[in-house]
Structure formats: structure tokens, C-alpha cells
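Rule-based calculations on the coordinates, nothing more; no lab input. Given the structure is predicted, the values throughout are model-derived calculations rather than measurements. Cβ atoms are built from the backbone, for glycine too; each structure is taken alone.
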Structure I
Amino acid sequence: MRMTAKEFLEWPSKRITLLAMSGAGKTTLANKLPKTKWFHYSGDYRIGTKYLEEPILDNIKREAMQIPFLRKLLLSDSIYIRNKITVEHLEPVSAFLGKLGNPTLDGLSLPEFKRRQKLHHQAEVAAMKDVPDFIEKAESIYGYKHFINDAGGSVCELDDAEVINTLARHTLIIYIKIPQEMEQLLIDRAKSDPKPMYYREAFLEEKLPEFMRLKNYHDTGAIPPDDFVTWIFPELFKSRLPRYQAIADEYGYTLDGNAVSQVSNEADFIRLVADALDASHLA
């Protein structure tokens with residue numbers, strides 16, 4: 001969706017998709033928009049509560065069945081297991097995605113890791129394609145005029161043209177660009193606390209053999225899970241940045257991460273977006 005700053009300011013029902021790497025301030029920025037006026041849509045929350053709900057629960061039950069005490073109670077229907085996913089607490093989604101590597105260190109086999117990656121890909125595609133329906137429901141059911149889509153960090157890797165076209169038709173796409181001086185900080189932060197992530201299939205097929213050659217591993221089952229995650233993150237980071245920028249250049253607009261960090265309220269956000277639209281049309 002393209003528009004001038006004037007059109008944006010006069011837009012009675014503002015609909016925005018935020019794109020950014022994890023740690024760029026996307027969710028923090030979204031939270032500056034009052035929930036009394038803006039419908040907040042989280043792609044990761046939709047993935048966990050709709051499209052991966054059953055696989056996540058199956059995974060938890062599989063683990064619980066290894067414990068005799070819980071196994072007996074589950075088989076007798078004496079207890080049940082449910083997710084407690086919230087927008088602020090998405091740990092079950094992350095735990096399901098898992099890490100590749102040594103099973104004694106809670107790593108996943110390569111076939112199982114790829115299976116979960118594929119399921120996550122399908123779920124994220126579906127969650128983004130749900131955005132138009134939620135825009136309509138946000139207004140018709142709940143009375144929200146404005147809509148913010150806090151898209152997952154891996155949206156740029158879905159390689160699904162329909163997803164980006166859908167978001168571009170129904171929302172203003174805003175990419176938060178990380179300042180160069182902050183890039184290493186985010187990489188170091190991610191490496192100090194390695195988390196499960198989605199990897200584009202072609203990217204994984206390229207980088208996994210490279211990692212195993214460098215580290216002299218002959219079997220993925222020998223890989224310490226955190227070692228692979230910390231090694232691959234800088235590579236993933238570098239690969240995603242041009243993908244985000246390409247989406248913004250063709251379909252949306254770019255905000256500087258330093259400017260985003262100065263936003264304290266809705267008015268600041270609206271002005272920052274309007275300035276970005278102005279700058280784009282003057283370029």
C-alpha cells in the first residue's frame with residue numbers, strides 16, 4: 001500500500017504491518033499504541049493458538065508420557081494438558097520449534113527438526129493471510145478503527161508472494177531498519193541467549209553442511225544445540241536484512257531504528273510514519 005503523508009494522516013482507519021528482526025523494537029513500538037484504539041494482531045500468537053496448537057500439545061503430551069506418574073493419569077483421563085499462550089508469553093511456540101542437535105541435550109533429529117520447521121512455515125503463512133479477516137473483525141465486532149500487525153521476524157523468509165501481496169493490499173508495510181552500530185549488539189544478545197528460530201529451507205540446506213565441516217561434525221546428533229544456534233544467527237541476520245529492505249522498497253516504507261527508539265506515544269509514531277512517507281515521495 002502506497003500513500004502520501006497527507007493521505008496517511010487523514011486515513012480514518014489506519015492499518016499497519018511492522019517488519020523487523022527480533023530485538024529491533026517492533027513489539028515495543030507496537031505497545032506504544034493504545035490498546036483502547038488499536039487492535040493488536042500478533043502473528044506469533046496466532047501461530048501458537050490456531051495453527052500449531054495441536055502439534056504443540058502433542059509435543060508436550062509426548063514428553064509427559066515418558067514420566068510414569070503422568071502417563072498413568074493421562075491414560076486414565078484424570079488430567080489434561082492445555083497451552084497458556086499469551087501475546088507476552090510465547091514460550092510453547094519456541095519450545096515446539098526446538099533446536100537441532102544432540103538428543104541428550106534436548107536437541108532434535110534432523111528429520112524431526114525439518115518437520116517442525118515446515119509446520120511453522122505453513123502456520124506463519126496462514127497467520128499472515130488471516131490479517132484481512134482480522135482487520136474486518138476488529139472493526140465490525142470490537143469497534144477498533146486502527147489495526148497493527150506485529151509480524152514475526154521470519155516473514156521475510158516465507159518466499160510466498162501471496163503473503164506479501166496480501167499484507168501490501170490491506171496494510172501499510174513499515175520496516176524498522178536496525179542502525180549499523182546496533183547490529184553487533186543484537187547479534188551478541190542473541191548469541192548469549194540462543195533461542196529456537198525458523199530457517200528458510202534453502203538457507204538451512206546451505207549453512208548446516210558448512211557448520212558441520214567447520215566444526216568437524218559427521219552426525220547432527222552430535223551437535224550441541226546451542227552451538228548451532230549461536231553459530232548460525234549472524235549468518236541468518238545478514239541474510240534477512242536485504243530481504244526486509246527489498247519488501248520495504250517495493251511495497252512499503254523504512255523507519256530508522258534510532259528514531260523508533262525515541263517514540264514514546266501514538267502521536268510520535270504517527271508523525272514518524274508520516275515523515276517517512278514524505279521522505280519517500282521526495283526521494
Structure II
Amino acid sequence: MTQKFTVRFWGVRGSIPCPGPATARFGGNTACVEVRCGDRLIICDGGTGIRALGDELMRAGAALDADILLSHCHIDHVGGLPFFAPFYSPAHRFRLWAGHLLPALTLEDALRSLMSHPLFPIEAEVFQADIGYRDFRAGESIDLRGGIKVRTVPLDHPGGATGYRIDFAGRSLAYLTDNEIRPGGPDPALVALARGVDLAIYDCAYTDEEIGAKAGWGHSSWRQGLALADAAGIGAFCLFHHAPEHDDACMTTIAAQAQAARARTMTAAEGDVIEL
């Protein structure tokens with residue numbers, strides 16, 4: 001079994017897709033990140049970027065047995081799931097995980113609500129893949145097998161959200177979106193979860209100049225993200241969940257400023273691949 005640990009970005013935006021010439025460099029699809037731990041496939045979030053990932057997986061032709069880790073169920077993080085082609089083939093098996101819904105709801109409830117009249121023309125019964133819904137409470141560890149260890153943490157976001165830390169073969173990834181950092185600084189539990197990870201993908205939707213008007217929205221500025229990286233001793237840090245109003249010119253400026261402010265800082269763009 002290969003020990004490679006790789007990350008590929010299929011969607012990097014928050015709130016709403018924003019395709020077009022002004023966002024062609026960084027991409028306009030919403031959150032979806034492909035993670036490969038050896039031969040195991042993990043997908044972080046099911047935003048609109050998951051459609052293209054699903055098409056590529058179908059072209060590869062192999063039967064899939066994979067896990068989808070959802071940060072939460074806002075539309076920009078699950079809106080691509082009904083368009084994920086492998087869900088319509090009986091050859092595949094998936095486990096969908098969510099840590100923010102219990103006890104009021106389950107993940108299956110949420111997905112059925114998304115795919116219901118009058119919002120959607122078909123219902124979840126049309127899926128042919130073997131899909132298991134796995135609800136847990138953020139803060140618990142979850143078992144993905146294959147030598148992969150996953151720990152979770154509650155995030156500060158309206159309606160709740162879950163952050164994930166994935167450890168595999170001596171390397172580590174933190175996927176942390178959507179999260180607000182309050183004036184007192186980052187949640188100690190979040191710092192503890194991210195402590196010493198090789199790569200953190202973090203919600204850096206806004207600039208410091210913008211974040212004051214976004215209080216309560218459940219997001220961070222990129223400078224707040226860098227402060228978290230320093231507090232947790234994170235290795236490489238990746239800006240993610242870009243605001244839809246931040247076009248390529250704006251994102252290029254942000255990327256340069258962030259990289260200058262902290263070494264080993266990068267800004268996620270669709271198609272980027274990182275090997276840990």
C-alpha cells in the first residue's frame with residue numbers, strides 16, 4: 001500500500017459559486033477538497049466542486065469505497081452532492097459524516113430536505129450507490145480505518161460546523177472551515193486540534209478591513225488565520241473559502257500579502273495539488 005498523503009482542491013469558494021473570467025485563476029466553485037491517504041479516498045465537503053471530482057472518478061472506472069467529511073450543511077458545502085455522479089452507480093460505497101446536527105436532525109434528514117420539492121426535481125431515493133449516513137458530535141474521534149486517525153472539533157459558525165484533523169503515516173492535515181475567531185482569540189480546543197499539523201486549510205474569507213462588519217457571520221480574516229497558525233505551531237498554512245466578491249486581482253494581492261506575512265503560506269486555487 002502506498003503511503004502518499006495528497007490534497008487536491010476542486011472548490012475553494014464560500015457562500016455561492018462565482019464562475020467567470022474574473023475568477024478563472026483561483027476558481028469559482030464552492031468547497032470541495034480531495035484527500036488521498038495511501039489508497040484511501042476522503043472528500044472534505046460537497047460544494048459545487050464535487051461535480052467535477054465525481055466526473056473524474058467515473059472516468060477512472062474503479063469501484064469506490066470512500067468517506068465524505070462534511071464541515072456543515074450550508075448550501076455552499078453540500079449543494080454539489082446531488083450532482084456527484086458516483087452516487088448514481090451501484091458499484092460504489094460511501095460514508096457521509098457530519099458532526100453538527102444531532103440531536104435535532106440527522107444528516108440523512110438534511111440531504112433529503114435539500115433534495116425535495118419544490119427545491120429539487122428528484123429525491124435521494126434515486127441514488128444507487130451504497131450510502132451510509134454517519135452522525136456524530138463534534139469533538140469525537142471517528143474511525144475511517146486503513147491507519148487513518150481522524151479527530152474533530154466544534155467550530156464557531158451559525159448552526160454549527162465541524163473541523164477535522166486527519167493523521168496518516170506520520171503526517172497530518174487540518175481542514176477547518178467555516179469558523180469565526182472572537183476578539184479573545186482562537187478557541188483553545190481549536191488550537192489543540194491543529195497543534196503541529198503539517199498543513200492547515202483554513203477559512204480566510206475576509207480581510208482585516210472587512211471582518212469588523214461580518215461579526216456573527218462565522219468566518220475569519222486571513223490575518224486571524226495566520227495568528228491561529230502561529231499559536232498552534234502549524235507548518236504550512238493555506239487560505240481557503242474565498243469570498244465570492246474577491247476576484248482574481250483581489251486574491252492575488254491577498255495571497256502575496258499573506259505569504260509575505262508568514263513563511264509557508266499559500267492560497268488555495270482550483271486544481272492545486274499538495275503532497276504532504
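Below are the figures for this structure:
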quantity: Among I, II, which structure scores highest (criterion: Rg/Rh (Cα atoms, Kirkwood Rh)); calculated: I
quantity: Winner on relative contact order in percent (Cα under 8 Å, 6 or more apart) once structures I, II are ranked, highest first; calculated: I
quantity: Given -17000 for helix-only ellipticity at 222 nm (-39500 (n - 2.57) for each DSSP H run of 4 or more, over all residues; to 500), calculated: source structure among I, II; calculated: I
quantity: Comparison of I, II by FRET efficiency 1/(1 + (r/R0)^6) of positions 33 and 257 (r between Cβ atoms, R0 = 25 Å, to 0.05) - largest value held by; calculated: I
quantity: Distance in nm of label points 7 Å out along Cα→Cβ at positions 65 and 81 - structure with the largest value, from I, II; calculated: II
quantity: Distance in nm of label points 7 Å out along Cα→Cβ at positions 113 and 145 from the coordinates reads 3.1; which among I, II; calculated: II
quantity: For Cα Rg over 2.2 N^0.38 Å, for residues 9-136 alone computed as 1.02, the structure of I, II it came from; calculated: II
